[in-house]
Structure formats: structure tokens, C-alpha cells
Structure 1
Amino acid sequence: MEILRTDIPGVLRLRPRIFEDGRGHFLETFNEHSFKEAIGSDVKFVQDNESYSHRNVLRGLHFQAEPRAQGKLVRVVRGAVLDVVVDIRKDSPTYGRHFKQRLDGRNKEMLWIPAGLAHGFHALEDGTVFVYKCTDYYAPSTERTILWNDPDLAIDWGVTDPIVSEKDRDGVLLRNESVGPTP
């Protein structure tokens, strides 16, 4: 697996080796030893999630606050997304900056999003299946949403009128969110 660093500390792009032949393909989506080596620490995943989205659905920007902050290993099984990560670690040199990457079911690239970052995606195709591994369990009491179109973040999602949930429409501006230090 090829590991590529991004301009936000801790956020990694992971490109798996895909073996294709006349029958289809095979790839390793997770290897604990290789992953630990890539991020430089132990990570225990405790929950796997999957979402199915129609084209122009936008989900995010979500995170869980301490003490239940989650790291996520995300990928697309089918379809495509514009994946967005926002650094909300107040003591980070990249606080308030975002990173975005197209993830799709063809190239199988993944993103590692450490705890302390907000995450969202815009589905670019109908029938998009998005999966992710989490380092902590879902905890509704610590769940937070930053407004997807926060003008201070200036994220170009590639869509002006996405399909969003009520929770995402009611998100808060990053400057009004009280988040703690880097975990």
C-alpha cells in the first residue's frame, strides 16, 4: 500500500495495490501492521459503518467531541465522492483549513482521518456506497456538526444546492464551535 501525506498533519491518503485479472480484482483494504507503521501508533477500530447516497447528497461536516472523538478510515466501495476533512484542532498549525480528495470505487483510495477533525462528503454519483472504520463507538451526546457551507471555511463542494439532512442544515459555524485541544 502506498501512503501519501497531505498538507493537514495526520491526514493520510492510502492507495492499495489492486490485483486485476479476467475474474475481477482483489485488494487488501486493511492490514493492522502496515497501518500502524504508516501512522506511527496503535489504532483499535471498534465500529464499521456504511452509507448509501444518491447523487448530490452532502453529508457533514461531522465529528465527535472528546472524550469520544473518533479517528476514521474511509473509502468508497461503489460510486464516487468529494471527501472533505477540516482541521478543528485549535492548537494545530492548520486549524480551520480543509483538505479534499475524490474517492471512488474504481481507484479504491482511502483516507485516514485522525480524531480531532471534522469530516463530510458530497456524493458525485447515484448509488454511492461509502464505508468507514471508527476508533470509537457512536456517541450521540458528543456528536457535533459544523455547517457544510461555513463561509469562513470556503469549501468548494462542487454543488450549490445539495441534498442535506436537517442536522446538517442546522450545523454551527466553526468559530462558534467549542472544540478542545488535539487528542
Structure 2
Amino acid sequence: MIKLQAVYSFLSRLSKRERFILYGALFCVMVAFLDRLIINPVFSKMKTLDKAIEEKKIALSRDLRILVQKERISTESAKYDFYSGQFKSQEEEMSFFLKEIGNLADKNSVYVVDLKPRAIKNESSSKKYLINLSCEAQMEQIAKFMYDIESMNRPVTIENYQIGPKSKNSSLATCNMVISKIIMF
């Protein structure tokens, strides 16, 4: 331990100006020490907390904006429910899709020669159901049938098709097509 008597004797040997400079230097060292030890960490922590508070305010305002639009989002979501699968299994969904196409063919007086499932392709956020269809009818009826398929209120499209006469002198046409339906999850 430093003896106080030695400190007093050292200070008494200093001139008034030297003591003033020593006290000023000690004061600067103490202020720097307090700044590094107490003030700087406190202000740094306050700055970090202020930044976190601003981020939370932004996130909260975004969430509140979504919450305010909850009813509109629910209404829009209900409009697109038919795009998502309404059946528990892929087989049920495929049989419903086959029945839809069969009913549409009956409605347009198109004779279905062959209607069978082809494949189910799993994509990132959807499933694509494919079916092969072979049918016969007048050209106008086939065109109307194809139009009705494309204008269904579900995401159903004709992937590819081939149309040709049934025989050389026949007024009937045959059509082979691949039809797809997309189901979002």
C-alpha cells in the first residue's frame, strides 16, 4: 500500500503550477476512465435498445396493417379455396377430376372413347394431375368441349391435343388430349 506520507511529501515538493497540471491530468484520466467504464457502455446499450425498439415498431406496424386487412384477406382466401385440394387422398381428387371431365363431355355431346389417369406430378407448392382423353364428336362439339375445359373455374388446362377425322369420308373427328389440373397446397 502506498504510504500517504510519501504522497504528501511528493505533492509538497511540487510547485503550484505543477500541482495544478497534476490535478488536471488526474481529472482527465478519471473522466476517461469513467467514460470507458460507465458512460460509453450505458450509451452503447441505450443505442442498441433504441434500434431494437425501432425494429419492433416497424414489425408491429406491418403486423397491425395485416390485422386491419384480416377480413379482406379472409374474403380473398375464400375465393381461391377451390384451387386447394378439397379431398383427403390423391385418388379421390383424381376420381373427381375424371368425373368432372366426363360430365363436361356428356354436356357437350362428346363420346368418350378412353378416359384414364396418367400421372400426378408433385411440384414445390402444388400437385399437377394429368389425364389422357380420347373422344369422338363433330368438330364443332370438340371445339366447344375444349373451350369449356379451358374456361372452367378451376386451374384446368389442355396440355396438348391431336384432332383428326375418324375416317376418310366421315364427318366425325377424333381427338386425343392430355388435360391437367393444378392443386395448390
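Any read-out appearing in this document is the output of simple, stated calculations on the displayed coordinates, not a laboratory observation. Just so it is clear, the structure is predicted and the values come from calculations on it, not from any experiment. Cβ atoms are built from the backbone, for glycine too; each structure is taken alone.
The table below lists the values:
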| quantity | calculated |
| --- | --- |
| Mean count of other Cβ atoms within 10 Å over residues 54-61 derived as 10.0 - corresponding label from 1, 2 | 2 |
| Mean count of other Cβ atoms within 10 Å over residues 14-21 - highest-scoring structure of 1, 2 | 1 |
| If relative contact order in percent (Cα under 8 Å, 6 or more apart) is computed and equals 17, the structure in 1, 2 | 2 |
| Among 1, 2, which structure scores highest (criterion: mean count of other Cβ atoms within 10 Å over residues 46-53) | 1 |
| Value 1.9, calculated as distance in nm of label points 7 Å out along Cα→Cβ at positions 38 and 70, assigned to which of 1, 2 | 1 |
| If helix-only ellipticity at 222 nm (-39500 (n - 2.57) for each DSSP H run of 4 or more, over all residues; to 500) is computed and equals -17500, the structure in 1, 2 | 2 |
| Among 1, 2, which structure scores highest (criterion: distance in nm of label points 7 Å out along Cα→Cβ at positions 62 and 166) | 2 |
| For 16.8 (mean count of other Cβ atoms within 10 Å over residues 102-109, calculated) the corresponding structure among 1, 2 | 1 |
| Mean projected area of the Cα convex hull in nm² derived as 24.1 - corresponding label from 1, 2 | 2 |
| Among 1, 2, structure where distance in nm of label points 7 Å out along Cα→Cβ at positions 118 and 158 as derived comes to 1.3 | 2 |
